[in-house]
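Take a look at these structures.
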Structure I
């Protein structure tokens, strides 16, 4: 069976970029690279899905509720919006995660779209067999989503030039990449993407 890839764009939200409530260093620099991947997937007629943190104002995920993070990506606030320079197609399905006060939900597979479908259900409906994943942050939501994708049986490719990490501890992102490698993910960059996508057709 031919591979059918999807592009999974993880959390390119204002609060995770410079000036945001939980800024990832150089987080804004993933956006132009993601835009180029988006363009290539659209040209190939392949699906694109985006995820977002979509937290309530009070949650155990925040320091105010006993968690480790400052308040960020609170539902319907400017910080939770996607970057204005991100060019998602208007019909892109959006997976919202962390919507309940008692969950952290780092993985895209813990979220749901507006119809209430989880990511696995949506991917199966689309006939997807392979996931290309980029966004924020390498050592949290990208890592968790990648590991869950592999556990679900999807071939998974990390877009090495379209991710950035938090690095609460030095080298957290590097350790996350190595963990994803060991779990079976591969890594590519834009220069390799055209050939990789062509091989799926």
Structure II
């Protein structure tokens, strides 16, 4: 599995020829980034910073686009989407899936840290957690850390902490996580065996 960060909460996760795009940035967003071809696009919120499925279309082939809560099976990948609250009371969708043997929980543009009992019960073990930490239109560092810790993931990947969010949120999140010395990487190449023994290790993937 190869993971790259393309700005905001936009991530590409690839194994072989299968490519997943999480919260692609729309062409209408003030944030500009390069697109790529994806088989599946998972949109966390109906907002130009998170709903750019057109950016990951390629070769006259559109990706399978998931835009909200529900259960989906695409190319033998089971994906569950759960509702949560984003900024301005918009619906944000949390995605839970297993890909290349790694159980991924992607929190999208989550703003309120509260989850219903039903949602909690339907989220199983978490190997890799993607959590927003920006503090202005998404969770702040303290709430993000507390929520992340409650899932006991093996790896935590912070996101959405750029110039449009509160200042120094990444620094604060690392302090909350007692991770003072984390060296950012330009991509993360990982297999389950690489993270099987880890406990809430923070990995920063630069955009």
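The table below gives the values:
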| read-out | value |
| --- | --- |
| Cα Rg over 2.2 N^0.38 Å, for residues 25-88 alone derived as 1.40 - corresponding label from I, II | I |
| Entry that produces -0.29, -0.63, -0.87, -1.04 once log10 I(q)/I(0) by the Debye sum over Cα atoms at q = 0.12, 0.18, 0.22, 0.25 Å⁻¹, for residues 113-176 alone is calculated, selected from I, II | II |
| Relative contact order in percent (Cα under 8 Å, 6 or more apart) - structure with the largest value, from I, II | I |
| Structure (I, II) behind the derived value -3500 of helix-only ellipticity at 222 nm (-39500 (n - 2.57) for each DSSP H run of 4 or more, over all residues; to 500) | II |
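Every number in this text was worked out from the coordinates using simple rules, so none of it is lab data. These figures come from a predicted structure and were not determined experimentally.
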